[in-house]
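> Got some structures for you, see below.
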Structure I
C-alpha cells in the first residue's frame, strides 16, 4: 500500500527485509542493554514476510521480550482464515491494527474487524490505531468489535508532508521549538530497518547496526555531538533551521513538517545521518 499519511514511505516499490540472522543480532544486542522490554514488528506490512515474522516473534519471546505486531490486516479475509494466520503467535503477541480513512474507505475496515474477532477468540491483546482525517464526514468510533481505538494526530513528515501538508492549516515556523513525539536526548524507543540504520526518529540515524554493534551505538549516544540532533534537542525544528540558515516557506502544518523540510535540504551534507533514501521518498 501507499497510504498518503505514511512517514516511512511504505510502498510496493520499497525493498529490503531482515534476515533471521540480522533479527537475532538486533535482539541479542537489545538484550545486552538491559533497558529494552518490548520489541515491535512494524513495516510496511510485516505479514508480507510471514515466516520470518513468526520466527522473529519466537526469538524475541525466547529472550524475554514483550512483542507487538502492527498490521493493516490485508490477510484477514474472514474471521476463520484470520485465526489460522494468528494461531502460531497467539500466546506471545499483542496486536495493533490500522483502521482509518487512509487505509480504507471507512473507519472500520472489514479485514480489521475480522482480525479483531479472531484475536479475541484466541484471547490475544488487540487494539486499533487510527489517524485523524481532517476531511472525515463521520467520527472515528471508540471501539471496533470490542477492541479500543486509539486516535492519533497526523504527522506531516515523509509522504504525509508530500501529499497532505499543502491543504493543512498552517502555523508560523517560530512556534515549533520542540519535538512533540520523540525523546531525542534520551530515547524511549528506537527504530531499525533492514538497511541497519538506527533511528531516534525515522530518517534521523545515530549509527548503523551492520557496521557497529547496536548496543554500543545506544550506549555511546550523545545528541550534542550529532549536528542534526543538537539543535533539535536544544530548540526543536526552529533551532535546526536557524543553525544552518535554511530558507523556508515560513508556515508549516506541524513540527514534523518543518523538521522534515529542513532535513530534506540537509541530506547531501549529512547522508549518513539523514538516511536511508527510502525515508525521503527516493527509491532505487
Structure II
C-alpha cells in the first residue's frame, strides 16, 4: 500500500524538499520532472501547484498533501487539516494576504473600497472578507504581476507577503490584512479514516514537526566544576531539566541541554562568566516533545 502525497512545486518546492530531508526522507527531483523519487516505498509523491493540491486531495485523487491554508479556503475543498507546518521559502513565520493600495491613493480603509476594483489570486477569500464588512467591490482574478496593476488597472490589490519588501518596492501601502496563512498537511477524509494511511500521515507529521522545531533550537554541552555548577544551572534553559553527569575525575561535571538558537549568543558569554568551560554548540535534526 502507498500514500499518494502532493507536494508544492514552484517557490515552496526547495524549502519542502529540504524539510523532508531534515525529517529523514530523501527526495530527488530530475530536471523537468514532477515525480520526485523518495527513499520510502510507502510514499508516492507528485509535485503540483499549491493552489491545485486541495482540489485533488478533496476529490480523493491524492490521499494527502502540503498546501497553504489560503488555498484550502479558496478551493472550498472538503479535507482534513491534519497538522500546521509553519515554514516558507524565506522564514519560519506565517505569510499574510494583505489589501494594498498606491502610496498616494485616497483609499485609507476597507470602507473606502466600496464600488472599487480589486485584483488578486485569492478571489473567494477576498470576497468573503469584504462581505463580512458590508463592502461591495469588484474582485477580479489576477494571473500574476499583481503589484503592477495599481493604480492603472485596479484601485487595490490583495497579495501575499512575508516581509512587505516587494509591496514597498512597488510603492504600495497596506491598509488591511485579509488572511494569515501557513502550510497545512491536509488529507482526504477517506484516507484519514483508513487506519494504515492515517498512521502514515501521523508518522510523517511527527517527523516534519520535529524537524521544524529543531530549526529553532541548538544543543549545548559544557564542563563545569562543582563549585560553579549551581550558578551555571541557574542560567540554563531546558526542555525539562539539563542533563548533569559526573566526570571520571572528581569535582567536575558534564552538562548538556537544549536552548533556543536566538538566545545562545547572549547565553554563552554568561555561561563562560559563570564558570562553564569547553562549551560546545551543535545543530539538531529533530526535536520531538
Structure III
C-alpha cells in the first residue's frame, strides 16, 4: 500500500491537489482512500458533492457523551464513499480552544488503524492531506508514526509557501531517519508566473536533495471547480487541467525515490535563492 502525504502551507491548494490525484489514481483502477488531516475538515469536500462529512473526532466525542467508548465506533460511521468510489475520511480536530489539533489527527489515524480500515477496504493508495503551517509535535505525528511515508511538499511562487515547505523539510529530516518515511518531491501549484515558479522550485527541490515532480497550472477552471465543490476530473474531464492532474498522478505513481532532505538552514539563504530567480525572470 502506498501512503502518500501532501504537506504545505495553509491555503496553498493541498485539498484541490489531493482530491484530483485521488480521482486520477481511481481512473487507473486503484482503490483509494483520502484522509483529511486538518481541523477545517474540508479536504474531501470536492469528492462528496461539496458537503462536509462527519469527522472521526466528532464521532468519537458523540460516543463518549453517550457513555460509549471508542470501541463502539464502526468504519461505516467515519468512512464515506465519494466520487468514483474514493473512500473519504476527515480526522477533524478538538473542540475550539481545547487540546492539540495535531494530536487529534493522530487519534483519528489510530482509530482507522485499530479498525483495520486499509485492510477491510483493500486500499492500494492512501492520500493524506496534512496542514503544514506549523510543524508542531502533533502535526509531525503522521511522519513519526509511519503513516506519511512518501511526502510531497506543495508550494507556489509565494515566498511564504517556500518558507513553510523548508520548515516542513526540517521536520522530515529530523523524523525520517527513524523509518521508511522520506521526501518524495516538490509539487508546484502555480500562482500565475509558471516559468519563475518552475525554475525557482526546481532549484529549491535540488537543494533539498529531491526534485520538482510537476506543476499544476493556475486556471479559472480549477478555481470554478473549487467553488462548486467538485474535482476537475469530474467537472471538466477532457480539459488541459484534468490532463495535468493525470500526468502528475502518473509521475507520483512512477516515483519510488525518497530522501532525507537537506533543508536550507538560514532564512537569508532562502531569501537569496528566491530573489535570484525573481531578478532573473523579471
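Only the coordinates and a few stated rules stand behind these numbers; no lab work does. Small disclaimer: the values here were computed from a predicted structure and weren't measured. Cβ atoms are built from the backbone, for glycine too; each structure is taken alone.
> For mean projected area of the Cα convex hull in nm², for residues 153-216 alone, which of the structures I, II, III scores highest?
Comparing I, II, III by mean projected area of the Cα convex hull in nm², for residues 153-216 alone, the maximum is at II.
> Moving to a separate point now. Taking 14.1 as the value of mean count of other Cβ atoms within 10 Å over residues 161-168 derived from one of the structures shown (I, II, III), identify that structure.
For mean count of other Cβ atoms within 10 Å over residues 161-168, the value 14.1 is produced by structure II.
> With distance in nm of label points 7 Å out along Cα→Cβ at positions 1 and 129 computed per structure, which member of I, II, III shows the largest figure?
Greatest value across I, II, III: structure II.
> Another question, then. Given 19.3, 57 as the derived value for Rg and Dmax of the Cα atoms in Å, which of the supplied structures I, II, III does it correspond to?
Answer for the origin of the read-out: I.
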